[in-house]
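**Student:** Listed next: structures, encoded as structure tokens.
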Structure 1
Amino acid sequence: SDNAQDLNLGKITYKAVHNGKTESFSSGKIICKKSDVIVDYDPNATPNGGRYMNVGSGYIAEIVEYNAETFDGNVSDASLKDGSVDWSRPTNNYLPKGTLDYCSTSLISYKETNYVTLRAGYRVYLERKDKPHTELKPVVRRYVGSLPDHNEIKVADFSEDGSHTRLTLDTLWKAPFYLDILPQSYTNPARQDYSITQATYNYIDITFCYATSFEGEIAVLESNPLFKSAEVIQNYTADGSATRDFTLRLHLKKQGAFYGWDSYYNENNQLVFEFLNPKAVTADASNEYGVNLNGAKILIDVGHGGKDSGAIGFGLYESHANLTLAFKIKAELEKMGAEVHMTRTGDTTSSTDDKLQMIRRIKPDYCIAVHHNSNNSSSPHGFGSYYSTPYSKKAAEYVLAQTRGTGIYDNSKEIFKWHYYFMARSSVCPVVLTENGFISNPTDFESIKDDGKNTLKAKAIARGIADYFNSIQ
């Protein structure tokens with residue numbers, strides 16, 4: 001029952017008699033632990049208000065993947081019908097490996113995908129495919145157990161090292177959090193259109209689920225390139241009778257001046273947030289771009305490869321076309337002094353997890369993904385520039401503007417929009433995904449296989465990247 005208690009059976013005493021000699025031995029205390037109880041509905045375990053969902057208690061979900069994408073917790077018949085149950089949204093943050101929470105005993109299923117509902121109001125995948133591989137990888141493991149009835153947060157360190165501003169926290173346990181970039185409106189979330197007209201956000205909110213205390217001060221130095229101040233907000237339950245959780249609000253130095261973030265638990269089991277600082281660059285008349293990107297780290301995500309050839313047009317694999325253009329972009333960026341990394345340098349398979357692990361390991365200042373488009377019809381043509389996070393929009397605009405100026409594409413057919421492409425969803429830095437013409441269109445295909453045109457495309461993309469870095473000074 002819910003009132004079950006541990007049962008102390010005391011010590012076991014052994015007595016041995018041999019040839020008139022007696023010896024006694026006693027064990028330690030024998031305690032029968034009460035069985036963990038799964039309660040399907042437990043108001044005592046769920047704060048009243050906020051985004052929390054009563055999933056009961058006694059059943060725990062632990063994130064075992066390097067991080068987990070989150071989805072809105074509320075599921076309706078309509079969302080299962082229109083597919084919005086599986087929509088990726090920039091308003092939902094990743095949770096790091098090790099995160100724990102109570103979860104529902106029942107799964108949410110959509111098509112061939114299963115989701116676990118967390119008390120924090122999130123859903124996460126139970127398992128997922130690491131494309132192009134087909135086997136399922138676990139995202140969470142579930143087990144019977146109990147969690148502390150609250151969390152405690154204490155500031156261990158707040159500092160910056162040039163490339164990043166880092167916040168390190170001691171926590172009572174590895175509870176979930178919400179990270180929100182605010183205030184920011186989106187074009188039409190009901191239709192999964194998270195494009196933005198302009199970047200209006202001027203602070204970052206991190207809400208620590210179940211936290212009833214937040215200790216320590218965050219002293220933001222005037223020299224910090226990203227934040228100007230910090231404040232701690234105590235949130236109360238719906239009836240105002242108790243603390244629900246705490247929010248840390250980090251005020252940006254400038255409106256719209258945010259560049260990326262990541263989180264993880266370090267070797268001391270402390271929760272670490274890394275915020276990307278704006279990379280300082282200087283003018284340089286010695287190269288055709290007029291800017292020195294020395295010290296800037298740029299990752300080129302070369303689409304497809306290996307057993308994943310991507311689209312095929314007129315006998316050419318998209319994966320090969322992507323690599324050809326990527327090498328040219330790399331050469332142009334290196335002329336400016338940038339440190340350039342590529343997700344692949346040959347015809348090798350690079351999975352979605354390989355790429356996300358790489359961007360988290362390298363911690364670049366910018367990521368450009370190189371793809372070529374395709375369609376069942378040969379008519380569609382033109383260049384596409386895509387972004388997913390609100391802080392990637394400006395970067396995507398500069399690449400589009402410079403590419404437009406080449407005259408290679410029909411500019412009336414250009415595509416500039418928000419999209420949920422996997423790599424673009426990374427929160428680490430601004431990510432721009434490019435579709436460099438339709439491999440299925442005869443006119444675009446001529447430019448795709450033309451070495452001179454590819455050089456012009458690479459120069460335009462490099463110039464767009466340079467424009468972005470100049471804009472954040």
Structure 2
Amino acid sequence: MKNCTNRLIFFILLIGLLAGCKKFLEEKPDKKLAVPVNAEHFQALLNESSQIDISPSEGEIASADFYLSDDDYESLGCETEWDLYRWRDGPFTELCYIEDGWRKCYKSIYHCNVVLEGVAEQALNEELKNVKGQAHFHRAVNLLEMAGIWASIYDENTADEKLGLPLRLSSDFNVKSERANLKETYRQILEDLKEAEVNLPVRQPNRRWPGRSAALGLLARTYLFMGDFENALVYADKALQGVSLLDFNEIDVQADYPFNSEDNEEVLLYKFLFTYYSLNEAVAKVDSNLIKLYDNRDLRKPAFFRVNEDGSYRFKGSYGGGRGAYFSGIAVDEVMLIKAEALVRLGEVGEALSVLNQLLEKRWQRGFFKPYQTVDAQETLDLILKERRKELLFRGLRWFDVKRINHLGGKITLEREVNGQRYTLPVGDPRFTILIPEDVIRLGGIPQNER
């Protein structure tokens with residue numbers, strides 16, 4: 001009875017911890033409300049899915065892989081969302097009907113800091129190592145996702161001159177927030193991920209907890225985004241050891257939600273984009289030029305898209321199924337594409353095509369896919385980038401991809417039309433680094449992104 005009472009008191013306090021927040025940067029959680037004391041408590045804090053497994057959606061809204069009808073655009077009812085959709089530099093002060101990604105990420109980081117500080121006070125056992133690794137992982141993935149939206153692209157030659165993110169490494173909200181530079185930001189991401197790698201078990205009891213393969217996959221993603229293709233290849237290779245690739249010939253691609261399961265063997269970690277109204281599958285219409293990239297014998301076409309009554313297309317192919325939020329985690333297909341891109345950028349054209357062919361053989365109808373043969377390096381790179389776009393849409397990656405591809409010489413200009421007016425976001429435009437919410441700037445006293 002006493003244990004039950006103690007457990008009840010803890011969870012009441014835990015709910016208070018999750019709900020009770022004060023302003024820090026955007027909101028400063030009150031550390032005094034609860035103090036987790038063991039691995040079970042730490043895991044409960046990390047299991048708070050409304051914070052931990054949610055990714056920011058601002059980049060996805062701005063990435064132009066979908067469009068809205070004029071009526072649906074007017075129905076957004078939120079100035080921040082209107083501004084993101086048409087790349088307008090608004091003040092981003094309105095909270096809409098949900099918290100923005102900045103606030104979500106820093107709440108998650110706060111949870112991670114509470115766990116790491118608690119674990120540091122105890123003798124490590126396997127359970128504590130596990131939650132320690134998870135906390136390092138989640139802090140890293142939040143920083144990486146934020147960097148893709150609210151910081152410029154990484155360039156080793158200028159990273160120490162560019163603004164990065166405030167690095168909140170303590171749960172003490174009295175510590176003043178300052179923006180680190182981009183090099184320091186990515187150094188912290190890498191340090192956290194390498195701590196995660198050595199502390200996480202190879203496998204977890206469920207795919208919402210990151211295991212070692214997820215940490216290795218995120219390291220590969222991070223190095224790819226940094227333009228460090230040697231290390232991207234190293235960690236992609238490690239992440240692909242002992243994993244499985246889903247064969248689309250073995251699933252019902254015509255189903256409303258072909259991937260409506262959390263037992264997808266291809267998923268290394270489940271995470272989800274939080275859903276602004278514009279990302280609702282009922283209103284977000286897939287760019288018709290993107291649909292045209294798929295051959296009719298490519299099973300991704302029926303698996304990913306459904307035709308609307310007006311002839312437009314909606315996306316149904318999230319690895320999260322029909323839960324109302326798009327998958328933004330880490331999966332084997334992404335890691336294979338990282339490996340293929342790293343190989344071709346390092347001059348290994350034949351090996352790059354071999355990896356790509358392995359992926360596409362599981363995506364096309366059996367007997368119809370003709371493996372790509374060795375071609376020009378630039379053509380191979382273009383092919384891999386095209387397949388990356390076709391495979392990884394609506395995962396929160398496209399915005400970062402456009403930024404980094406343009407930085408490496410690409411010429412991707414984003415375009416949208418709203419009420420007869422055309423909006424464009426050309427190569428090199430500073431709006432590719434989205435403005436930080438203005439109240440964060442005002443309350444935290446940190447510098448805004450340049451314009």
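Every number in this text was worked out from the coordinates using simple rules, so none of it is lab data. Please read all numbers here as calculations on a predicted model, not as lab measurements. Cβ atoms are built from the backbone, for glycine too; each structure is taken alone.
**Student:** Can you rank 1, 2 by relative contact order in percent (Cα under 8 Å, 6 or more apart) and just name the one with the largest value? Don't skip to the answer; put the middle values down first.
**Tutor:** Working: 1: 11; 2: 19.
For this comparison of relative contact order in percent (Cα under 8 Å, 6 or more apart), the top structure is 2.
**Student:** Next up: Identify the structure, out of 1, 2, from whose coordinates distance in nm of label points 7 Å out along Cα→Cβ at positions 139 and 179 was calculated to give 2.2.
**Tutor:** Values: 1: 1.7; 2: 2.2.
Structure 2 accounts for this read-out.
**Student:** When Cα extents along the principal axes in Å is calculated, the result is 64, 49, 47; to which of the structures 1, 2 does this value belong? Before the final figure, lay out each step's value.
**Tutor:** Numbers: 1: 101, 55, 52; 2: 64, 49, 47.
Answer for the origin of the read-out: 2.
**Student:** The value -5000 for helix-only ellipticity at 222 nm (-39500 (n - 2.57) for each DSSP H run of 4 or more, over all residues; to 500) was derived from one model only; which of 1, 2 is it?
**Tutor:** 1
**Student:** Next question, about the same structure. Given a value of 56 for percent of Cα pairs over 16 Å apart, for residues 275-346 alone, point me to the structure among 1, 2 it was derived from. Before the final figure, lay out the partial values.
**Tutor:** On the way: 1: 56; 2: 60.
Only one of 1, 2 returns 56 for percent of Cα pairs over 16 Å apart, for residues 275-346 alone, namely 1.
**Student:** Right, another one. One of 1, 2 was used to compute mean count of other Cβ atoms within 10 Å over residues 67-74, and the answer was 14.9. Which one was it?
**Tutor:** On the way: 1: 20.4; 2: 14.9.
The read-out comes from structure 2.
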